[in-house]
Structure I
Amino acid sequence: MRFVPETIEQQSGLFLYRTRSLLIHQQTSVIKAIRGHLAEFEMVAPVGRNGLGTLLSLVATEDHTRLPEVVRASIEALALQLRALKAQILEFDRKIIQ
């Protein structure tokens, strides 16, 4: 049996949580994609926020001999998407706290 909210406010709250959950799932997928793509070029870092930051800073500062330009552009596009997802998740967190 599924819980059905009784009011519009309850339904809206559940929608907010489900949307945030979807954004977190997308964020995890993007992070795994970045790590996987860079691992193919033997660029790895420890698990966690700091490790990912290290990888992204390496891509931004790395000379062009290690990573092809197509790979660099792809990683930068994924990093841009990751930043947008983090901003959206933060906004949803603020709404939930309210």
Structure II
Amino acid sequence: MARLKEDLMLEAQACGKPIVAFVRGGASEIVSDGVTGILFENQTANSLCDAVTRCERMHFDSVAIRSSALHFNGERFHREFSQFVKKVVESWF
């Protein structure tokens, strides 16, 4: 379920749309507060409402948001995963 949520965040950002998300988990890696969306600290209705209100009052650069989302592509994943595996294997020998 968490992976689906992160995929949906990236899909929205790939369309240049800002994200409002709870600061924990993958959102903290995907969303840059005030730049590509809004992060909120507490899982309460008031905290979420404040974050949505903050988002509505801000202007976001849709090109910058899309550019940020493109960093999370398959090529990057493959490269970083390969580097991780190589490092682990090298530590064994």
Structure III
Amino acid sequence: MNTLLIILTFVAGVLMGGLYFGGLWWTVRTVPIVRRPEILIVASFAVRAALIVAGIYVIAAGRWEGLIACLVGFLVARTVMVANYKPVSSAV
């Protein structure tokens, strides 16, 4: 696998991580206002997990280098999302 392809796979992992954790953030913010939060939580997880597994499978193309690059990109996106969306501490 050449360097350009590894970089593109990494970027794809970052984008997929952003979508996954952005969807998680949206779900957590939406749970208090829906009638059946359990359905939202399960459906959101199922859709996010299916999309990520399928995306990584397609993008990595069966190569371990692509798998590692994609997963590292996914973890980078997680780190960025956690750093940017920390909960607001409330004074008691």
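Values quoted throughout were computed directly from the atomic coordinates according to the rules given, and no laboratory measurement underlies them. Only a predicted model underlies this, so the values are computations on that prediction, with no experimental measurement involved. Cβ atoms are built from the backbone, for glycine too; each structure is taken alone.
Out of I, II, III, which one gives 41 for relative contact order in percent (Cα under 8 Å, 6 or more apart) as computed from the coordinates? Kindly include the intermediate steps, with their values, before the conclusion.
On the way: I: 41; II: 28; III: 50.
Derived from the structure labelled I.
Assign the value 1.9, calculated as distance in nm of label points 7 Å out along Cα→Cβ at positions 55 and 79, to the correct structure from I, II, III. Can you show the working numbers first?
On the way: I: 1.2; II: 2.9; III: 1.9.
Answer for the origin of the read-out: III.
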